[in-house]
Structures are given as C-alpha cells and as structure tokens.
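Have a look at these structures, which come just after this line.
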Structure 1
C-alpha cells in the first residue's frame, strides 16, 4: 500500500507549510530538482521529479540505507528514464508512487511529501 504523503509541519529542518518549492514550468518533462533545507544542525532533503505533466515529490532518502538517491545533484532517473534510481546500490523505484521494484529495498517505498499545486507553483502542504 502506498504510504500517505508526509506533512513536513513538525519536521525539524524542513520547510514550513506554504513554502514555494519551485514553478512547475521551470522543470523539463523528465527533469528533477533537489532541495536541501537546514535549521541549526537539522537537515532535510527532498526532490521534485517532473514526469511529463505530473509532478512527484519525495524525501531524498533511499529506504535501504537512508542515503540520498541522486548520482549527480538533481539527476534521479535511470538511463532509460523509466525509474528513479538510487545511485548507491542501484535500487529502482516507480516514479508515480515511489515503490521499489528492484534492489536491496525491493517492496519498500520512497517517502512522498505533501505538496499542492497552486497555479504553476509547487507548494509544501
């Protein structure tokens, strides 16, 4: 079962609800953007993955070892642009729900982040 989208309202270091992440039109059809937030010694990382007309937002943390997923800052898709790929151990995740289809965390999910689309803006819910 797909996990519910995570509210960041009570997460130290995460952006508060209402924060604008980016404008969707700034992202190409299969482009991603990484975001790092800090508050004191707390750090929280998320990424936005555009998939044609849809946009998905996940915590940038592999469920296997809790390492960031990208192999180059802001690059999350595998070479075939079919799955989100963890650069550390090669786990593959479906873009539309974050489900791991292959790799050491097969059967687990990325953590989806609660966002709203307000016009062209992508906003933390």
Structure 2
C-alpha cells in the first residue's frame, strides 16, 4: 500500500481474506424501491452482489432515477388492466388473456376477487 492507495488486485485479495465475495448482476433493466408514500425506480443500473459470510447485500449504482406514486405498477399498453394482475389471474385460473381481463373489469380490478369469480363460475 503506497500513499494510502491500493490497486484492484490488492483490494480483491483483502476481500477474499475477509470472506467477502463480489459478483456483478448482468442484464438488470430496473430496480424499484417502494416506500409507503412513493416509489423510486432506477433504470439501467449497475448492480453488484456482495456475499459477506452468507449475507447477501445488493449495491445499486447509477442509472436514471424516476419517482412515482406508491403502489404504482405498469399497465399494459392501451389498456386499463395492470399487467401483473392480469398474469396472476391467468396463472391461477388457467383462463385466456381476454377472460382474465374481463373478470378483472367485472370485479373492480381486484385480482383476488376476479380469481374467485372465475373459479366459482360467478
């Protein structure tokens, strides 16, 4: 260590000796932080996983920050239906996309109620 500076090789060696493993997550498109009052999305971030004695820590760096309302989830294009809700209803009931969308609309866009309605034939 010269002048308080360490090269990358020295840092890796020290991390290895301390039992810290580091790996990058490739292909991350977006990371969401959801708070009671808002949602913060980081688009195209660099994500690193640090495994420190069996505990995983995720480090999110950079990217474009977008803030939205709490509970805001993307909807399908040109649709009033939440994509995640639609997929859930289709998965749990085995119906096609159109029937799942219709059930969601009839049941106030509530996936649990749509699933129950489809399963009970109501």
Structure 3
C-alpha cells in the first residue's frame, strides 16, 4: 500500500493529511480535521485540479493588463495549454469583474473571467 502526505488547501487550517492508496484508489485518509481534507485528498490523488490566475493584454484603457482567472478549477494537466491561450488573449475596455474574457478555454468547459474592472 502506498502512502502520500499532502497539505490540504481546502481551508485555512492547512492540515497535513496522509492518504493510503491501493490500486490507484484512495482507501483511507488521516490527519484531516474536517471533511474538506478527506475530499481534497481524494480529488488531489485521483483528479488534481487548479484555478489559474493571470493577466491578459487590455486595449482601450489607461491600463495595459487586465487580471483574469478561470471561473472554476481546471485539470492540472491543462494548465500550460490554458496559459498559452491566456498569453495570446486580448480584452477590450470597458470590462467589469466577472465578464467572460475567454469562453470554454481549451475545451475544458471553463471560462476565463475578469477579476478587475477597466474603463
């Protein structure tokens, strides 16, 4: 049986959790002080995901860059492809927080949205 130690990022506690893995499946999680730690360990081992934050070029504003993020988490394996698209994207002012800047980035089903306003 394999064991992996992870620091849970699900809440501010940052618990050190230990996951026991058998045949690629999590069979036991210890060290978590809440249910979030158990959920985090299962997801991190079987299907790790991340929220990506970055900036895009902004046109038509006194600002040159617009802060953006993925609306929800994406597969960790897609981060570099998503960043490639973000690095070539442009937004036109005016933009409000929450506006979609890139729809369905890299076929993930997740939009890239503005996290700042620009007029």
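Any read-out appearing in this document is the output of simple, stated calculations on the displayed coordinates, not a laboratory observation. In this text the structure is predicted, and so the values were computed from the model without any measurement.
Given a value of 36, 21, 18 for Cα extents along the principal axes in Å, for residues 32-79 alone, point me to the structure among 1, 2, 3 it was derived from.
The read-out was computed on structure 1.
Here relative contact order in percent (Cα under 8 Å, 6 or more apart) was calculated and came to 28; which of the structures 1, 2, 3 was it taken from?
1
Which one of 1, 2, 3 has helix-only ellipticity at 222 nm (-39500 (n - 2.57) for each DSSP H run of 4 or more, over all residues; to 500), as calculated from the coordinates, equal to -10000?
2
Say we calculate mean projected area of the Cα convex hull in nm² for every structure; which of 1, 2, 3 gives the highest result?
2
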